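Listed after this line are the structures, all set down as structure tokens.
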Structure 1
Amino acid sequence: MNATGPTSGTADGTVGKALEVLDAVAAFERPVKFTELLEQSSYPKATLYRLLQTLTNQHLLAHDPETGSYSLGLRLIRLAHTAWEHASLAPIARPFVKELAAEAGESVHLAQMDNGQVIFVEKLKATDRFETLAQVGKVAPAYCTGVGKAMLAFIAPKRLDVVLQQQSFFPYTPATHRSADSLLSELPEIRRNGIAFDREEHEEGIVSIAAPIFISNGRVIGALSVATSTSRHKLDELTEFRDSLLTTAERIGAEASSWHFPG
């Protein structure tokens with residue numbers, strides 16, 4: 001469990017505080033009691049209770065009076081579903097992702113970037129012989145994932161500066177980038193080749209080849225990867241998926257160009 005409490009000065013008024021509490025509840029990934037939230041919260045007991053009551057009254061949280069626990073509410077699920085349909089690449093990319101997974105015979109991940117992290121919006125597995133940490137709705141660091149690096153290489157310089165400041169550079173494996181300078185040294189190669197590799201940087205034993213997805217104005221709106229295990233493919237063997245990956249990314253971008261996605 002990786003719950004984190006709100007930090008002083010980061011909340012944008014009452015709305016910001018309430019959203020931080022909502023994030024804290026979600027981070028537990030299970031129903032959570034008030035005392036558990038209070039242990040990790042920087043807010044006083046009365047303030048935390050008031051925020052929880054407000055979120056519950058608005059049906060963004062659900063409260064179980066028998067157990068005294070809080071969980072995500074149905075209204076939040078409805079909002080998430082609407083956002084997913086309107087802001088996610090998944091609905092329009094799904095047939096292309098499905099086709100690529102069948103052709104490659106490996107897992108295919110579709111991701112977008114949010115606050116310096118990648119969020120996986122679609123995943124199709126062509127085999128059950130291995131599993132990756134990437135799951136639909138999950139977030140992962142941008143600096144040590146193939147999809148993340150594919151997007152980082154092509155975002156605008158000013159945005160890249162901001163995103164780099166949002167990276168932790170935690171060493172997940174011996175291959176993980178440990179600094180912004182290390183990551184930046186790889187990005188020109190990604191721009192030249194149009195693809196990025198995950199060299200067991202997030203998970204030992206898992207490698208991937210990734211490509212950015214552009215819309216017609218040249219803006220990168222996501223990335224697509226073919227991921228596999230080192231027991232199935234060596235890193236240099238992933239280039240066999242390059243042409244199909246780039247073609248699929250281009251087709252998704254063309255389809256998405258008539259949509260309006262958040263910047």
Structure 2
Amino acid sequence: MARKRTDTVLVVKIDGDRDRRVPDQLVVEEPMTIQLDGNVVATTMRTPGHDYELAVGFCHGDGLLADFPVTGVRYCANGSAVDSNFNVVTVETGGRAPVPTPRLGNTSSSCGVCGSQSIDELSARLMPLESGSVVRIDQSVVLSIPDAVLGDQALFNETGAVHAAAAFDAAGNVLVVREDVGRHNAVDKVVGHLLLDKKLPAGELGLFVSGRASFEMVQKAWAAGFGTLISVSAPTALAVQTAKRAGLVLYGFARGPQAVRYSPG
């Protein structure tokens with residue numbers, strides 16, 4: 001079912017000393033509860049659309065699947081999916097994945113792991129990327145990706161209020177773009193898409209994010225097996241430390257003909 005992703009509202013547009021009422025498009029933000037084999041994992045604020053990918057990507061990034069394959073994804077609730085406004089999604093592994101510990105409270109659209117995992121805990125779960133398992137992407141391709149993705153950001157062009165994430169190959173072809181009010185959600189949607197298409201680990205691909213390169217962005221890229229992460233903004237110190245631990249190539253401030261490579265330094 002196609003969900004409404006924008007709402008039209010009347011606003012007052014101010015231009016110098018002139019005011020006028022015009023219609024404006026606002027991005028929709030709604031809560032979505034993610035379940036794993038019927039057990040609640042978290043509730044996150046997201047832009048409706050690609051909900052199955054979001055739920056799968058979220059579970060994968062947090063290590064909740066424990067390498068068990070996803071056997072199904074569906075909308076569900078105590079009643080019908082319509083009754084819950086298609087805001088409850090369960091990922092199914094046939095009961096093989098461990099029972100998750102639910103996150104307390106809602107996960108905001110700007111929130112990822114939120115400190116629930118340290119870099120040492122992450123390193124214990126994920127092995128460093130082996131040089132033979134990832135494709136090193138030429139810097140000329142890296143510099144071309146932000147503009148290439150921008151052309152596919154329809155929701156951003158309409159509202160100016162969403163983040164984007166994209167997977168691309170070493171030739172610079174953008175393979176999948178996802179948008180969401182939450183930057184972590186956008187990444188989860190890309191990862192979920194690749195997992196459902198059986199294209200993980202993504203060692204032959206790079207990941208682009210439109211926001212800053214936080215620890216959570218590096219964690220999600222590492223968990224999905226990407227060899228390169230590109231951000232249009234700055235990384236955090238922990239993100240750089242984690243990228244180096246992972247063996248992940250990390251670029252920040254990728255804008256036009258410029259970028260900064262933080263890992264390897």
If we compute Cα Rg over 2.2 N^0.38 Å for structures 1, 2, which one ends up with the highest value?
1
So if we calculate mean count of other Cβ atoms within 10 Å over residues 96-103 for every structure here (1, 2), which label has the highest result?
1
Given a value of -13000 for helix-only ellipticity at 222 nm (-39500 (n - 2.57) for each DSSP H run of 4 or more, over all residues; to 500), calculated from one of 1, 2, which structure does it belong to?
1
Identity of the structure behind 37, 10, 9 (criterion: semi-axes √(5λ) of the Cα gyration tensor in Å, for residues 16-63 alone, calculated), options 1, 2:
2
Work out the source of 2.9 here, i.e. which of 1, 2 gives that when distance in nm of label points 7 Å out along Cα→Cβ at positions 56 and 88 is computed.
1
Here semi-axes √(5λ) of the Cα gyration tensor in Å, for residues 152-247 alone has been calculated and equals 22, 20, 10, so which of 1, 2 was it run on?
1
Winner on relative contact order in percent (Cα under 8 Å, 6 or more apart) once structures 1, 2 are ranked, highest first
2
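None of the figures in this text is laboratory data; all of them are computed from the coordinates on show. Worth saying up front: this structure is predicted, and the values here are computed from it rather than measured. Cβ atoms are built from the backbone, for glycine too; each structure is taken alone.
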